[in-house]
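Rule-based calculations on the coordinates, nothing more; no lab input. If you're wondering where the values come from, they're calculated on a predicted model, not measured in any experiment. Cβ atoms are built from the backbone, for glycine too; each structure is taken alone.
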Structure I
Amino acid sequence: MQRESIHICAHPRSGSTWLARLLGDALDCPTDSVLGNAEDVVKEGEDRPGEYIIRRGHMIFPTFKKNFPDYDKPVILLVRDPRDVAVSHSFYFERSLDDVITRMRGKFDPSPSWSDWNAFYKGWTEQTNNRAILMSYEDLLENTLARLADIFIQLGVPDVMTSRVKDAVHRQSFNVRKQFTLDSFPLRLRTMQLKYMRRGEAGVWGEYMGAAQEKRLVSHCREMMGVFNYE
């Protein structure tokens, strides 16, 4: 079956796996990584009958266009406060917060090229021919049903049953999904899945990040933080 792709793009640790699962569940269609990595935790629902496939990735804009030159739907561009992203990175990759901030400032290693948070989002938003659907993790978390409805409208997806969307939001909520993972996955896969599910909250960076660390990160990311209304 040939399915139509819906692409989500975001800096890593921004909630894109959750959004992919929400959309896949609501549209009753599979989810996968942008290039079909069989080991990616986002991959699920291969037996779902829906006409779409949700693809989640972290490509910078030029790389996306190189890989998908004919893609003509809007890309869903998900953004999250870089301070929360840095904290999530630190826990997930088991690196010090100072090291993560250095990487997110683009001062450590140019590969992977998405390490620089400011450059990643600037590259996407500066493309005049790009019709991205901008979505913040914080707004999605607070107003999940309304933001999913916005996405469906902007993608031109036919009417989706409200009851199905509500059920999907419940199933993919943090605590329900975490319990499902604990109950349903074998140990190795369970460990991989749970690593993606630490807190599922917004605005908690202040519990972990000192004033000097915040200053280092914000001084580099201030331009795009202003665009996205992060103070």
Structure II
Amino acid sequence: MTFSIDGVEYEIVFGSDVIRNGVYVELNRVNPRENLAMVFEYDADGTRSLNRGSDLIPAQAIDRLLKEADSWFRQTSIRSDANQGVVRYFEKQLVGRQVPDFRPPDGAGRDYMESGAHPDIVGWLWDQLGKVLPEGSRRVAFGSPALVNPDTRVIVAIAIGTQYGVRLPRHVFESGLPVGAKTQTTWSDGRTFNIQKEFGQDWILGSFSAAELAWCKQALNEKRAG
């Protein structure tokens, strides 16, 4: 995205940083090329920082940067429209608990054992399905291990206790459910869980199927953030 002020051309660049764990919007001068400022939003708590490379940046350019950053951060929020069913479900499960919406995995590996999901499910999500996805896809969303597009924050798979959900790519779910796919389970206390009613029509319960590697990769590459 480019724009001009007083004959000077500027560029807005959007991206994510898996090292610092967040998303950013940069303001660059096009010619001569120079990075002028950046707005960064941290995944862990949603705080933002504005870093300027110069005090001589036109106020109009900074205003444009802040406006575009606000729009971009809304689109890339884990609470985007694309994830609204997942968000509603986990909010109900987390009543009374303080859990970050979104964070990187615990570096000590505790999420495999202490996230409330079965360790085999966490291993399948992160170590098998996650190996075909970009760095930064392995995340914890609402306290549960998940696979998430690192740029748009669209969730493509997430652990749900002793089950896990997989988001189907559009061309798959529009053709009908894959053979053998399940959308409902009964918990040990007798309650039923229907993932399509809770999460949306493009979700199924996972089954440790090799097809899920392709589905997750394809779903991750679709633009669904809203």
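Tabulated data
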quantity: Parent structure of the calculated result -6500, given that helix-only ellipticity at 222 nm (-39500 (n - 2.57) for each DSSP H run of 4 or more, over all residues; to 500) is the read-out and I, II the choices; calculated: II
quantity: Structure with the greatest value (metric mean count of other Cβ atoms within 10 Å over residues 199-206, set I, II); calculated: II
quantity: Comparison of I, II - label where mean count of other Cβ atoms within 10 Å over residues 7-14 is highest; calculated: I
quantity: Parent structure of the calculated result 66, 39, 28, given that Cα extents along the principal axes in Å is the read-out and I, II the choices; calculated: II
quantity: Comparison of I, II by distance in nm of label points 7 Å out along Cα→Cβ at positions 87 and 175 - largest value held by; calculated: II
quantity: For P(r) over Cα pairs in 5 Å bins from 0, in percent, for residues 63-142 alone computed as 3, 13, 21, 22, 18, 14, 8, 2, 0, the structure of I, II it came from; calculated: I
quantity: Structure responsible for 23, with relative contact order in percent (Cα under 8 Å, 6 or more apart) calculated and labels I, II on offer; calculated: I
quantity: Origin of the value 0.35, where FRET efficiency 1/(1 + (r/R0)^6) of positions 39 and 119 (r between Cβ atoms, R0 = 35 Å, to 0.05) was derived from one of I, II; calculated: II
